[in-house]
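The following blocks contain the structures, represented as structure tokens.
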Structure P
């Protein structure tokens, strides 16, 4: 559901837009009269998602973090991840749909364990409309 949050009344009337789905993004872009060809490009950049991955091998978590940082996103990993004291941990992958789709492509190029994560993310991203 699209929610409009007025911030303050000024000559430009800034408002925060709560855009949760690609459909919401398309609607907002169309409403301001953008070129219809731009909707496909801009809509995925408007949706921020946080994905929790469980039981990720810490070496893989570090690689995922580096790849996500390279596309402008972020990955929250345990504080002591670089010490590799534990074998696995949960991580949070944070980014726009566009960044997450880029990440999936990057992860496909790694070894099989990370390729599995890429496939799982790809399936999840296809569910976001």
Structure Q
């Protein structure tokens, strides 16, 4: 018997081009690198942390206070998860980049559960069909 040729046509998968992948790598590394620098230079370095909590008004202390507030409300993980869910529904490189940067920052800043889930959804989004051109 001959095989039926009525199989559905396979749509191309969401896959960034080489140039887009290089930009995504840069965004991911910069996000994780900045989060590591901020964590170990301000948040966990006692002299800086104590000065910032005492009211020192510098750029680093302003960033310190902002990160503490965002961390307490799980904003890094929530942004990563939201962007990853949007990217899962409608894959696009800009949304992938936002989710990647937020997930990397969130993992380093201990918003692990939501950020790791966002990372897993980013991987799953690579199996989704590419967006239809308008």
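Details
- Origin of the derived value 1.00 (FRET efficiency 1/(1 + (r/R0)^6) of positions 57 and 89 (r between Cβ atoms, R0 = 35 Å, to 0.05); candidates P, Q): P
- Taking FRET efficiency 1/(1 + (r/R0)^6) of positions 81 and 105 (r between Cβ atoms, R0 = 25 Å, to 0.05) as the criterion, the top-ranked structure out of P, Q is Q, with the highest value.
- Ranking P, Q by relative contact order in percent (Cα under 8 Å, 6 or more apart), the structure that comes out highest: Q
- Label whose coordinates, when helix-only ellipticity at 222 nm (-39500 (n - 2.57) for each DSSP H run of 4 or more, over all residues; to 500) is calculated, return -21500 (choices P, Q): Q
Read the figures in this text as sums done on the coordinates, not as results from a lab. What you are looking at is a predicted structure, and each value in this text was computed from that prediction instead of being measured. Cβ atoms are built from the backbone, for glycine too; each structure is taken alone.
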